[in-house]
Structure P
Amino acid sequence: MNFISTGEGSTVILIHGLFGNLDNLKTLGKALESNYRVIRIDVPNHGLSQHSDSMDYPGLAQSVISLMDELAIDKAHLVGHSMGGKIAMATALANPHRVKSLIAADIAPVGYPARHDLVFAGLESIKLDQLQSRGEALNQLVEKGIDEGTAQFLLKNLSKGDEGFKWKMNLEGLKACYPNLIGWYNDKVQSPLQFTGASLFIRGGDSDYVTADHKQAILAQFPHVQAKTIEGTGHWLHAQKPAIFNRIVSDFIDKHDRN
């Protein structure tokens, strides 16, 4: 699994969401690296990490643990946004002794309805072998009904080499595994797991990803949870109000780094 490590001290692992890469939480990483060792990862099938035809939360959680083993990290703080939050939660549920604290940004430990059909359709509509420029790709996504901000984010996955444009992410694999990614870990095991360590859920005040309907599912799986809402933000709360988000995360990790 591709990663970048900065700073020294206790380890914090930052995990991005669907269609993202290790740069998505770079601003948070910079805020933490003066006091901690910060590891930003490319989730499998994203960025420069390996491509795979199979992708589910048990496997993704094991990928995090395997990286920790490779780097001789006994315990780490885990911070994840959206799908990355689910990966962090799954890792904590399956390996509670390896997690100092858990922070999930704007995601709940539940299954979700499909929300990305338009995105997949837009990305698949781009004929890479005929593409002349990134601007052309942007225009094509906008024409498919994707807002420009989201289109710019998605096109961070587009790279150009001697043979033309290609996706860094495994688009075909992500689409095939999408039902697993919107599903949930505890729904797939016989005995639901629980993480009793320190947990923090941060939600965007204008987002519908974490609602009052999710409270019981959160408490059942993460009974020692704390919750914060950042008003005036949506699902991309870490990018919309980074100073507030970074402070909330830093304060929580500082408080629980003695474990």
Structure Q
Amino acid sequence: MNTRGFYDELADRYDLMYADWDASTTRQGRALDALLTTSLGPGPHTVLDDACGIGTQAVGLARLGHRVTGTDLSPRAAARAAREAAARDLALPVAAADMRALPFADASFDAVVCADNALPHLLTAEDVRAALAETRRVLRPGGLLLLSTRPYTALRRIRPTSEAPHVHNGPDGRTITFQLWHWHPDGERYDVELFQLLPSGGTWTTHTSGATYWALPEEETARYLREAGFGEPVLHLPAATGFHQPVLGARRPVPHTRSTL
């Protein structure tokens, strides 16, 4: 399944991967807000979430007063993000868009958030460079990118073959989500089989979907950021931020102006 198809198919059930999705939006929003305000000063800030999914980070940031726009490769996921925001009386304009070709003018945003392991869906150096170039383009000078991925430096060493199950307790019973990972011979890319077991009249209904990732280590991702023209990236670890993944922060440099006498 391609990336868009993976998230289109998952959009209606994505929240079931969390024990409490709404609480997660609040927690993640606060963690990202702390990084935004530490770097950019007090908000609200104009923020693009360029892999917004169903709104996990975008809703949390909008709750805190930021002016958030969401885009996602999956039209169904982006539409759900808009519905989730509206249900909470939050403004969240959304669009279906590829992060390699963003439909915004230059220097439109104070910050761009690219979270939840979205960038590793891009499987070639050319695609990663294109996405980071577009991100830099839509950031104002001095603007901030917050990019989170899995901790691939460690994961590439051990190459796990599965992820522990996640359990969601809903009104109809428990939903169980787990993943199997199939590493490619190159040791860098892997296919995910995502299984969701939904309660159904005393038995289970199983949904299976799949996607491919490129497990870029943190320092390699930082190198691509430097090549794209960002300032020196800073790695923020979960123990310090409370966010569930490592976050690379990088600024679009402010051009130096030459004074004249």
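Each of P, Q could give distance in nm of label points 7 Å out along Cα→Cβ at positions 199 and 215, but the derived value 1.6 comes from P. Upon calculation of mean count of other Cβ atoms within 10 Å over residues 15-22 from the atomic coordinates, which of the structures P, Q produces 16.6? Considering all the candidates, the number was obtained from Q.
Mean count of other Cβ atoms within 10 Å over residues 79-86 computed as 19.1: which structure among P, Q? Source structure: Q.
Among candidates P, Q, the computation of P(r) over Cα pairs in 10 Å bins from 0, in percent, for residues 175-230 alone that gave 21, 29, 25, 16, 7, 1 used structure Q. Taking Cα Rg over 2.2 N^0.38 Å, for residues 63-166 alone as the measure, the highest value among P, Q is held by P. Distance in nm of label points 7 Å out along Cα→Cβ at positions 39 and 247 computed as 0.9: which structure among P, Q? The value was obtained from structure Q.
In terms of distance in nm of label points 7 Å out along Cα→Cβ at positions 71 and 239, the structure with the greatest value among P, Q is Q.
Every number here is computed from the coordinates shown, using simple stated rules; none is lab data. Being a predicted model, the structure only gives us computed values, none of them experimental. Cβ atoms are built from the backbone, for glycine too; each structure is taken alone.
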